[in-house]
Structure P
Amino acid sequence: MMETIDRADFDALVAFHGCYCLDIALGYRVVKALSREMGDELCNPKHVVAYAGAPTCAIDALQQLAGCTLGKRNLYYTNSGKSSFVLQNTVSGKAARAYCHYWDDFDHEALRRQRQEANDPVTGTLEKKQALRDALTLGVNTILSLPEDELFKLSWVDMPLPPKFSKYRSAACALCGEYAKHDLLLEQSGKKICAECAAGLNA
């Protein structure tokens, strides 16, 4: 299936993200597709959460287009390391998932080398910089124009509802004295200490 691309909508996402890149283009396509599949399940933003397998540029599409953010505590990393994304209704439990197989055979190293060469302060000629811009434009336009099934696989998934957050109460770390969310303090030798002190970062 192919969604009609609203270039003004995409350009607004690029402006929000601050970078014109292939991953934000794929994130745009993914979130548009997931939103279409979920339909009325997304009517109440308070009942919507998003999951991402890894912290990539595409996550900004979840924030800008789906309204799921870390600050609102409705955006989660699953730490699977996969280019996968889920939108879920926390009342009905209905959840749609996208796995981006487009990256499976993509030559990331070639693009990284081209980017490094173009941005090198010594060898980065105007020709190399223009070649990089052309490659990014071609890559973005390709992602925006390909059928969805050539970019990602959509599926309905069963998954547990996200945990409910406790009210924000803070308490002082017994070592550094700085306040942290009370349920994130760690007990060590009978004392409640913060994660930074537990890791020796405040020594």
Structure Q
Amino acid sequence: MKKKVKYHYPQVLTDATKVTGSTILLKRFYNITFDESWKYIDFEECIFENCTFLNRNEKCTFSNCLFLKCNLSNHQFFYSGIVACRFENCRMVGVSFVNASLKWCEYSENQLQLATFDSSIIKECRFEKCNMSESTWNSISFDKPEFLDDNLSNSDFIDTSMTGIDVSESNISGIKINPSFLEGMIVNQIQAIELVEILKIVIK
């Protein structure tokens, strides 16, 4: 059985103030505002702390990186690979992960309202205590994601299979989902009653 990859804190880092070159390894960016777009850049074992991302990135990869207390609101990850990364206490309102590949990542206590994860691969990622209300998850390829005490209210899961997805510990009130993709979704008793409306079942 293949061992699950997990984020680990980089041991030796060099402080940096800007991104130069196509491979960024073992760098720590603190309180930096990024306003230049990135394309085809590989970030490995880097830390971004208190940084603001006004740019977008396309076809970049992030491996074992930490985003701590950053502002990623409206940032765009297009066709990007994010592997074994951790996002903690970040403001990510309206962030866009479109056609991205997210594997073995951890999201903890982030503001992810209005986030977009459309047409992405999400493999063994953990979302814990995140506000993801009004987010969109269309045409997602899920593989064992974890949702723990998240706010997923009024989110859109159209055209995404929820088989085996456990949302029983999260708020899913008002979610939009195709009834044909509800099969195998794991919910609690209260949530089951709320989902009856999606199935257009009348309870007397």
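Since every read-out is calculated from the coordinates, none of them should be taken as a lab result. If you're wondering where the values come from, they're calculated on a predicted model, not measured in any experiment. Cβ atoms are built from the backbone, for glycine too; each structure is taken alone.
Work out which structure the value 0.30 belongs to, where FRET efficiency 1/(1 + (r/R0)^6) of positions 86 and 118 (r between Cβ atoms, R0 = 30 Å, to 0.05) was derived from one of P, Q. Going label by label, the one that fits is P.
State the single structure among P, Q that was used to calculate distance in nm of label points 7 Å out along Cα→Cβ at positions 46 and 110, giving 1.6. This value belongs to structure Q. Here helix-only ellipticity at 222 nm (-39500 (n - 2.57) for each DSSP H run of 4 or more, over all residues; to 500) was derived from just one of the structures P, Q, and that gives -1000; the source is Q. One of P, Q was used to calculate P(r) over Cα pairs in 5 Å bins from 0, in percent, giving 2, 7, 14, 22, 19, 13, 10, 6, 4, 2, 1, 0, 0, 0; which? Source structure: Q. For relative contact order in percent (Cα under 8 Å, 6 or more apart), the highest value in the series P, Q is held by structure P. Across the set P, Q, distance in nm of label points 7 Å out along Cα→Cβ at positions 94 and 134 reaches its highest value in structure P.
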